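The structures come next, written out as C-alpha cells.
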Structure 1
Amino acid sequence: MPIHPVFKAGNTALITGAASGIGLAVAKLCHKHGMNLALVDRNTETLSQAHGQFDNAPNVRTFPMDVSKLDEWSDIRIKVEMDFGQVNFLMLNAGIGLKSGWEDVEYFHKIMDTNLFGVINGISTFLPSLRSQSHPTSIIITGSKQGITNPPSNPAYNASKAAIKSLAEHLSFDLRQTPTSVHLLVPGWTFTGMTGGLVGKGKGEKPEGAWWPEQVAGWLERGMGEGKFYVVCPDNDVSEEMDKKRMLWGVGDVVYGRPPLSRWRDGYRDDAEEWMKRLEI
C-alpha cells in the first residue's frame with residue numbers, strides 16, 4: 001500500500017477532536033509513523049486520558065481548546081510551533097451531533113459554530129504556514145454521509161456537514177498546484193464517543209454493523225496514499241457500492257425533478273429501493 005509522504009517521522013500532526021474516537025485513532029496512526037502530535041479537544045478529562053495512551057511520550061502534547069473560538073486558534077498555533085515547529089498534518093475533526101427543532105435557533109448556532117466554523121477557523125489559522133512549506137503537507141476534514149445524502153431528522157447537523165463538503169472541495173481546487181493535499185474523510189457507521197458511548201463510562205457494546213475508529217483511520221491512510229480527495233468509508237452494514245447508489249439517487253432528485261429527500265417519501269421509497277437493486281456499479 002502506498003503511504004502518503006506526509007506520514008513521516010519528525011513531521012507534526014495537529015488533530016482536533018483528538019481525545020477519543022476517530023481523532024484519537026488517527027493520532028495513534030500518526031504516532032506509529034513517528035510524528036509529533038498536538039492533540040486538541042475541549043474535554044480536558046478525556047484529553048488527559050488520551051495523552052496517557054501514548055505513555056507520556058515527549059513528542060505528544062495536549063491542548064484544551066474550543067474550536068469555535070478563533071482567538072484560541074491563534075494561541076494554539078503559537079504554542080504548537082514553539083514545541084514542534086510548523087504543522088504538516090492538519091486534521092479538522094472536532095464535531096458535535098445535537099438534535100433539536102426548527103424553532104431552536106441556539107441549536108443551529110451551536111452546531112454551526114463547532115462543526116463549520118471550527119473548520120474555517122483551523123484553515124484560516126494554519127493555511128499560510130502549510131502553503132509556505134516546500135515539502136508535502138495535508139489537510140484532512142471530517143465530513144459525514146449525512147452531508148451528502150441528507151437523511152431526515154437533523155437539519156442543522158446535515159447542513160453543517162454539507163457546507164464542510166463544499167468548503168473542502170473548493171480548498172482542494174485552490175491548492176491543486178501546491179504541495180498541500182486536501183482530503184474529505186467521510187466515515188461510515190463508527191462506534192465512537194459521540195455515536196456509541198465509548199467515552200467516560202467505558203461501557204457500551206459495539207454494534208455488529210459499526211466499524212471501530214481504528215478501521216476508519218486505516219481507510220484514511222490508504223485513501224491518502226492513493227491520492228483520493230473523497231475518502232468515503234463503508235462499514236459492516238453498508239458497502240461502498242450501496243453508498244454510491246444512495247448518493248446517485250439523491251442527485252437524481254435534482255436532475256429528474258423529484259421532491260427533495262424522495263428516498264424517504266411515500267410514493268418514492270419503493271421505487272428507490274428497486275432502482276438501487278437493479279443498478280450496477
Structure 2
Amino acid sequence: MLRQRIITAAWLAPLALAGLFGLEGAAFGLFTAAIVLLAAWEWANLAGITAPARRLLPVAGLAVLMALCWSSGIALATWPLWLGALGWLVNLYWVTGYPDRLSQWQSTGMRLAMGLWVLLPTWVGFNLLRDSGAVWLLFVLLLVWGADIGAYFVGRAFGRCKLAPSVSPGKTREGVAGGLAVTAVLAIVFALWQGLGLASGLALLGATLLVTLVSVLGDLLESMLKRHRGIKDSSQLLPGHGGVLDRIDSLTAAVPLFALLHGSLL
C-alpha cells in the first residue's frame with residue numbers, strides 16, 4: 001500500500017502543481033473543471049447512485065452550469081460563492097446533528113443538491129483566485145495543508161477531546177487548535193510578504209482562521225457521507241490515495257469561502 005501511495009504521489013503532485021500554477025485562463029478553467037467533474041462522479045456515488053453510467057447525468061448537469069458561468073464571465077459569476085456560503089451553513093447543521101438529522105438529507109436528490117452547492121462554488125472559487133493572482137491560490141492551498149499538518153501532529157500529541165465522534169472519531173478539538181495555530185502563522189507571514197497594512201493584515205488573519213475552521217467542516221462532511229454509504233474511500237481513481245474527493249474535501253469548503261472573502265475584504 002505504501003509503495004502504491006508513493007507511486008501515485010510521484011506523478012500526481014507534479015501534475016497538480018503544473019496545472020494549478022502553469023496554466024491560466026481557459027486552460028486553467030478546463031483543468032480545474034476536469035478535477036471537479038471527477039469529484040462529481042464520485043459524489044453521485046455518495047448520493048446513492050451506484051451504476052457508473054447513471055452517475056454521468058449529474059456530472060453532465062454540473063458541466064452545463066460550469067459552461068454557463070464561464071460564458072457569463074467568471075469574474076461576474078459570484079452567485080455560486082454565495083450559494084456555497086449558505087450551503088455550508090446547512091452542511092454545518094447536518095454534520096453537528098449527525099445521525100439525528102439524517103432523515104433531512106439522506107434522499108438521493110438532497111445529497112445531489114448538496115453536491116451542487118459544494119462543487120460548483122469550488123470550481124468558481126479556484127478560477128477567481130487564479131485570476132486574482134497565483135499567490136492567493138498558493139495561499140489557500142498552503143492554508144489547507146498547514147491546517148491538516150498542524151491538526152495531525154497536535155492531535156496525536158495532545159488530542160483528548162473528540163471533535164465529532166459520530167462522524168470522524170479520530171479528530172480532536174486540540175488538533176483543530178493546532179491547525180489554527182499553523183494557519184495563523186501562515187497568514188502573518190503572507191501579510192508581511194505581500195506588504196499588507198495593519199487593517200488588511202488583520203482582515204487576512206481573521207479570514208484565515210474562519211477558512212481554517214470551515215476546511216475542517218469540508219473533511220467532516222465527506223466523512224459523514226461515506227459513513228452513511230458504508231464506504232472507506234470516495235473511489236479508487238487514485239491508487240493508494242482513494243478518490244479525488246478524498247484529496248480535495250477540505251478544499252471544497254476552503255476555496256469558495258476564501259475567494260468570497262478575498263473579493264470582499266482583501
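Read-outs throughout are calculated quantities, based only on the coordinates presented, and are distinct from any laboratory measurement. Small disclaimer: the values here were computed from a predicted structure and weren't measured. Cβ atoms are built from the backbone, for glycine too; each structure is taken alone.
Observations on the structure shown:
- Structure with the greatest value (metric relative contact order in percent (Cα under 8 Å, 6 or more apart), set 1, 2): 2
- Comparing FRET efficiency 1/(1 + (r/R0)^6) of positions 6 and 238 (r between Cβ atoms, R0 = 30 Å, to 0.05) across structures 1, 2, the highest figure is found for 2.
- Which of 1, 2 yields 3.9 [distance in nm of label points 7 Å out along Cα→Cβ at positions 14 and 94, calculated]: 2
- helix-only ellipticity at 222 nm (-39500 (n - 2.57) for each DSSP H run of 4 or more, over all residues; to 500) from the coordinates reads -26500; which among 1, 2: 2
- Here mean projected area of the Cα convex hull in nm², for residues 30-149 alone was derived from just one of the structures 1, 2, and that gives 9.0; the source is 1.
- Each of 1, 2 could give mean count of other Cβ atoms within 10 Å over residues 158-165, but the derived value 14.9 comes from 2.
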